1. For FRET efficiency 1/(1 + (r/R0)^6) of positions 125 and 221 (r between Cβ atoms, R0 = 25 Å, to 0.05), which structure out of P, Q, R has the highest calculated value?
2. Taking 1.00 as the value of Rg/Rh (Cα atoms, Kirkwood Rh), for residues 85-212 alone derived from one of the structures shown (P, Q, R), identify that structure.
3. I have 64, 38, 32 for Cα extents along the principal axes in Å, calculated from one of the structures P, Q, R. Which structure is it?
4. Just checking, which of P, Q, R has the largest value of relative contact order in percent (Cα under 8 Å, 6 or more apart)?
5. One of P, Q, R was used to compute distance in nm of label points 7 Å out along Cα→Cβ at positions 61 and 165, and the answer was 1.6. Which one was it?
Structure P
Amino acid sequence: MTSRIDTNSELLNIKEAASILKVSEASLRRWTNSGRLACMRLGAKKERRFRREDLMSFLENRESDEVVAPTANRPSEVVLEGVAIEYGSHICTLYESDLGRLKWSIPFLVDGLRNGDGCFLIASEPVREEILGHVGEAWSGLSDAIESGQLIQSNGIPDGEAMCRFVEQGIFAARQAGLRSFRLLGDMTWCLDLGMTHDELFDYERRFDHEIGHRYPLVAVCQYDTRDFSGTAVLNALKCHEDTFRYPLSRFLAS
């Protein structure tokens, strides 16, 4: 099976493709030979080349029963503060104090880890240390979750496309390890700490919303410290998180 060549698409060799899918090169050869996985054959040696889009599509089809729709082993929503949030949602919360930062982040992560969700925490190092300190006090299994890869941490990446790929590949790796649903908490001040402009930040948020937020069994919460973001920036943040308006907005505000 071959794909039409898109000159604007990144082509990956078999080693890179195997790394993304977390499988052996032998498996890729077998799948391409049988027609299960699309590839291109280039040059005199007919070497295999793969489009990232084809790899992502292959994984989605392979695990289609796990994408967004609920399964018998997992609820269809996350319930916090009395709000039932469906998997496949990308929402925004706002806070204006250090205590407000913890209102959603702690129960969101503790509940997810206890229930076996794969969790992401993306924040600057001081904020991550603060949040994890409270998570560790509330749940004794934190160290094991970090060691096993159930909890993935990052300071962020100052490139929106690279950040989306980091999350996506983390989801794929966690699936290979048997995890089936996911939560992501991003404390968005990390973007400012890494020198991203507001335009770059909201380009990332829109890319995440389009490419990640609604495609996977994932609840993503991006929280904004209103002490660090202007009123215009907060308005733009809300515009990038339309899922927020499906719920009572007042529940996503913290003093």
Structure Q
Amino acid sequence: MHFTSAQRRDDGVLEREFTLGEIPGTLWTPESATPAPLILMAHNNGLPKREPRLVARARTTAAYGYAVAAIDAAACGDRPRSAADERTRADFRRAMQAGEAVDEVFESFIGPLVEKAAPDWRTTLDALLALPETGGPVGYSGWTAVGIRLAAIEPRIAAAGFFAGGYVPRAQREEARRITIPLLMLLQWDDEGNPRQRALDLFDAFGSREKTLHANMGGHTGTPWFELDDGNRFFDRHLR
């Protein structure tokens, strides 16, 4: 892991960009004593690690006392995508905008993203836990599909917070039944791009004995800011 820049923010959070082979990432760490519990924070559907909503969540969570990491996984963010990747992405957007059935094009778009992203996240986790300023147990927050895959294969993840989306690949819908760690799932009741019932069915499928669903009115990007405070309290219960 090679740190390429460092900046101390007004809230005391240290923000550092890093590279790990071909993986670019950002690590936010608090001023508090180290090591701090680590939270992996992933954005939805390949948006970049510097997306403003993710950065705001990460900085607030770090100021709360956690180390937070985000990466651009394979084929996500600013990392290279093949012409076939771009065509599938465009087909998915076109089908969504036209109100067409999107299940098959979704599988061909999101399924490979999850398969490519999970190994990069595990490689990053190995490197992060070797740093003196980060420690376990580890939490996950963000993109539901890749979070399900990581929770299913990565024993170091002790709790997860998901931003509910009705469209989750079939493989992850099956993996959800094997997940037993504590979960907090956020659902936007009027999400224009994700079927509500599918999200509710996914929540029901998780095998966790401790799982909590928070539903709020509003569209896809309208998650209330107070949910971030509730999420930090959720991680306090399981990571501290």
Structure R
Amino acid sequence: MNTRSANARQPASATCMPANDAQAAPQRHEIYQLVHKGLRAAMSDALTRLGRVDLASAENIGDVLAAVDDLLQLCAEHLDHENAFLHSAMEKAAPGSSKRCADDHAHHVKTIGDLKTRLDEARTAGALGRERALKVLYRLLAVFVAENLAHMEIEESANTDILHRHYSDADLLAIEHRIHAHIKPERMMTWLRWILPNVNRQQRAMMMRGMQAAMPPELFADVLDTVKPHLNESERVALAADLA
């Protein structure tokens, strides 16, 4: 896994652009940003809960391991989406441009399999082996999270630069819509649970106003019920005002 500094990964167009030109440049659609905010939150939550697990509570251990399992499923789905839709778009426009991240993805797929094995071991371990199994799973998950945080920076800088050079915002939105159509409705609610509470107010309002306009009222109510428990009071008040 490439762990060079973030600065080393910046595309030339980003590092060489004068500050005043960068500020004046029109904002482009960043296809990675929102979903990565959700994934970072899910990773942080699962890792933190695993570190705080109550070894004396079978119920808490079960809940924590379920959270880790859910995270691994999200990560596997996300890899599939990027391979099928984003890497294919990059390769069509600039052959070879996705190889760096594709190699990382192959490594992540193997790591997810290894983590699932460790997860099963922690679930089935007896009282004497459970603490060690959870400790090993925690350390390996921490490495996986660290690798993904570095990997997502490459995607948000270098990959985004490639996509912006070869595709319009309308093209990128069309790709994004194809990804959304590929996600089963029951899984989409899980993705929204992680993305919507963990973006900024303006991004949340934009996304939820779009859903409010496009969804049947009862389905949008389900989205609200999914999101609201994960917002603080001021965020709930702001969302009500934004949707009004």
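1. Working: P: 0.80; Q: 0.35; R: 0.05.
Once FRET efficiency 1/(1 + (r/R0)^6) of positions 125 and 221 (r between Cβ atoms, R0 = 25 Å, to 0.05) is tallied for P, Q, R, the winner is P.
2. Numbers: P: 0.94; Q: 1.00; R: 1.06.
Computing Rg/Rh (Cα atoms, Kirkwood Rh), for residues 85-212 alone on every structure in P, Q, R gives 1.00 only for Q.
3. Working: P: 64, 38, 32; Q: 51, 40, 31; R: 60, 45, 33.
Computed on structure P.
4. On the way: P: 25; Q: 16; R: 30.
Comparing P, Q, R, the top value of relative contact order in percent (Cα under 8 Å, 6 or more apart) belongs to R.
5. Details: P: 2.3; Q: 1.6; R: 5.2.
Source structure for this number: Q.
Read-outs throughout are calculated quantities, based only on the coordinates presented, and are distinct from any laboratory measurement. A quick note: this is a predicted structure, and the numbers were derived from the prediction, not measured. Cβ atoms are built from the backbone, for glycine too; each structure is taken alone.
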